[in-house]
Structure I
Amino acid sequence: MNFLKLRIIPPFQVLILGAMMWWFHENYDLSDSHLHVHFGWEYALSRFLLLLALIIVLLAVFEFWKQKTTVSPVNIQNTSSLITSGVFKWSRNPIYFADILILFAWALWLGFLPGIIVIAVFICYISKFQIEPEEALLEHKFGKVYDDYRARVRRWI
């Protein structure tokens, strides 16, 4: 399974999983099922989560820009500095956290309760095939500085 490491960019993963949620939602009548949930304010909450995700992504990308390092999740070997400021003070992976918020917002919008499973699959996949290789490279490149950062800041939030 090592061939999957750093292969599929996370935004594409989010699109694939979001499309899968939509497909299941559209092709299986869940309206009379306990798998289809609407509670009245899911649209407002999903919009809020989407806006929050967008803000997190923009703040994270701004930190990459300030540090003049790559934001590419595929070419991580081009990383020139360890970012520990801005949103990276609270999460080592704010963009991936924002991806989770986007998937959660979409599942809420659809009222698709099995979306929680899709989000869990995303978290497992991104952790194994994206975050672990990134962490190994950052540890190799930045050593004790990265170890200290990792001890201080959680992976997600």
Structure II
Amino acid sequence: MKANDKTNVMRVLDAKKVAYESHSYEADPTLTGEQIAGILGEPAEKVFKTLVTQGKTGAYYVFVVPVKEELDLKKAAKASGEKSIAMIKQKDLLPLTGYVHGGCSPIGMKKPFPTFIHETAPTLDKIFVSAGKVGFQIELAPADLISVARITPADIVV
């Protein structure tokens, strides 16, 4: 991969001297997370999606969950200290985070938001998250992701 092929996520990790491996595949926004796990040859438990929400107070929160799991909005609200939480509209994702649907990463958003990851992540040897562009994933140690993006592990899935 040439330097100009690097995504913002990769540049952030490089700047922080965090070890990662990048993976690319045919960019297809219709692929599901489980299909992407299959392309990567990895179990779906190790491939995570990044979801952006808004609490009743108006604050934004990011949740990182395994692709085969569903975010539990009640548990998410509890983890974030909100009365309730709702997913943001897809059209609001790019202006808010700098990322498009299918390419949203918990690393390198326009602004840092409180971020939570499913509690299974720290028990895994490696996990995959979007590299900030459709068709790109990064593989890294969960502890590195948690440290770089200041993420809190929590019970947040159904």
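Values in this text are rule-based calculations from the coordinates and carry no lab data. For clarity, every value in this text was computed on a predicted model and none was experimentally measured. Cβ atoms are built from the backbone, for glycine too; each structure is taken alone.
Computing helix-only ellipticity at 222 nm (-39500 (n - 2.57) for each DSSP H run of 4 or more, over all residues; to 500) across structures I, II gives -6500 for structure II.
Largest in relative contact order in percent (Cα under 8 Å, 6 or more apart) among the labelled structures I, II is structure I. Between structures I, II, the calculation of distance in nm of label points 7 Å out along Cα→Cβ at positions 64 and 144 yields its largest number for I. Starting from the value 1.14: which structure in I, II was Cα Rg over 2.2 N^0.38 Å calculated from? Of the options listed, only I reproduces it.
State the single structure among I, II that was used to calculate mean count of other Cβ atoms within 10 Å over residues 88-95, giving 12.5. Of the structures listed, the value fits II.
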